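The data blocks that follow each hold one structure.
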Structure 1
Amino acid sequence: MNDKIANIKAMKGRERIASLTAYDYSMARILDGAGIPLLLVGDSLGMVVLGYPDTTRVTMADMEHHVRAVARAKPRALLGADLPHQSCLTPASAVTNARRLIAAGAEAVKGEGGRKMAPQVRAIVDAGIPFLGHIGMLPQNAVTEGGYHVKGKSAAERAALLDDAAALVEAGAFGIVLELVVPDLAAEITRSVPIPTIGIGAGPDCDGEILVTLDLFGMSDFIPRHVKKHWAFGEQMRAAAVEWMKGVREGKKASG
């Protein structure tokens, strides 16, 4: 087993896993220098980097481009990458596209879905590629579902999500992202599976947490409610640019 994968799995019940997204070389270097153990080139890049309204327009070519940029930082962290919308319609296409991300520099791939995704997950794992699951609110389904909704409120949804988690374990996933899952259900799933759960808007009882880095840094157009604390780096960058521009207009050299 890949040592980095083994390290992430061994953190369950011992140390909470902190994970952030990275989309380019410079950000990867900064986050890796902070000691973040799991970096994800998320298809969220479609919204926070490419300016799309959702993640469904992100292509495999987009993902490969950004994975290559992050991989050039040679992070000590485990480097995962999202399989984008409609890249896993069949087990064969899932393996082909997972291999493309690995060839670009990823060390693991993440895909959305539970029981329906299990054949694809099994095929990817059988091909020797580590797989990180993702259940709950699935951003690639947000358009068809009419937005981003918390999952697990009804008895039927709860049962389905527990079954989804079990299916991912059986298929060979090394971890599961739980997005916008009601906290008590996220805690139950975490207790019920032998692999780490990594929450995003899923309460405090998952084995770890992942955030979109630009949300954490206050650089996104919209900061989700589950980002309890964020830093206003976006405002600081804007202020620095304004100050520099004033100096240029006044004919002064910028310090430093």
Structure 2
Amino acid sequence: MITIAERINGMFRDVKNAIKEKNASVIQEIARKQTEAGATYLDINVGTAAADQLDAMKWLVEVTQEAVDTPIAIDSQKLEVVKAGLEVVKNKVMINSSQGEPEDLDTYIPLAKEHDAALICLTMNKAGVPQNVETRVEIAATIVEKATEHEFDLDKIFIDPIILPVNVDQKQPAYMLEVFSQIKFLSDPPPHITVGLSNFSQGTKEKHLLNRTILVMAIAAGMDAALLDVLDKDLMDAAICAEMILNKQIYSDSFLKAARQ
């Protein structure tokens, strides 16, 4: 499973303070811990921690790269902030994210192609987040069509159907699982499927249990990537176990240790 580690985000108090104080050691320690926990990418999101988001993004990317070689996911809804991060990134990179509107895709896909970057695309349009399976899948199909039009490798496309908090709309999880199942058949090879997992349990009391359960169900339905807390060992173990049961990992008595290595 492709894991996008969520903790270098200005919404967290320690990261917000580190950005304001330009305290590189705090960011670098988080980067090291997430890398050791098995992160495929380190998501970097300035959030609201800085007035100058371009400068803050550059600084975060640079200090993270000084500590680890783990690929970075540049996370912002502002195109100029994304471009600022891309200016200083040295390793494999992901852009997080583009909306599923054709004009947005026509901007972000060429940018990703120019930088040999992976690209997360949201099944979201001008009307907002669709509240049904059909519209989410239609937007996903548009994303695949645009990637093909731009001759962009579908293995670098990550479709995010946008998972909503379970306490906001309890029908959404079942919708999501059906969306995952249908996206797998949009192309051959299919695009990757991802979500921002922590959003599912936002505002609930049983965050860890809810995240583990939906993660396993989503993997069974075809999801192969997620933005999540890689420092949650039980969550990571659940993902490894789910993939082993689906015959994506070889079973042995030490399969958890083997998967981490």
Have a look at 1, 2 and say which one yields -14500 for helix-only ellipticity at 222 nm (-39500 (n - 2.57) for each DSSP H run of 4 or more, over all residues; to 500), as calculated. 2
When mean count of other Cβ atoms within 10 Å over residues 2-9 is calculated for each of the structures 1, 2, which structure yields the highest value? 2
The value 48, 44, 34 for Cα extents along the principal axes in Å was derived from one model only; which of 1, 2 is it? 2
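Read-outs throughout are calculated quantities, based only on the coordinates presented, and are distinct from any laboratory measurement. Predicted model, so just to flag it, every value in this text is computed and none were measured. Cβ atoms are built from the backbone, for glycine too; each structure is taken alone.
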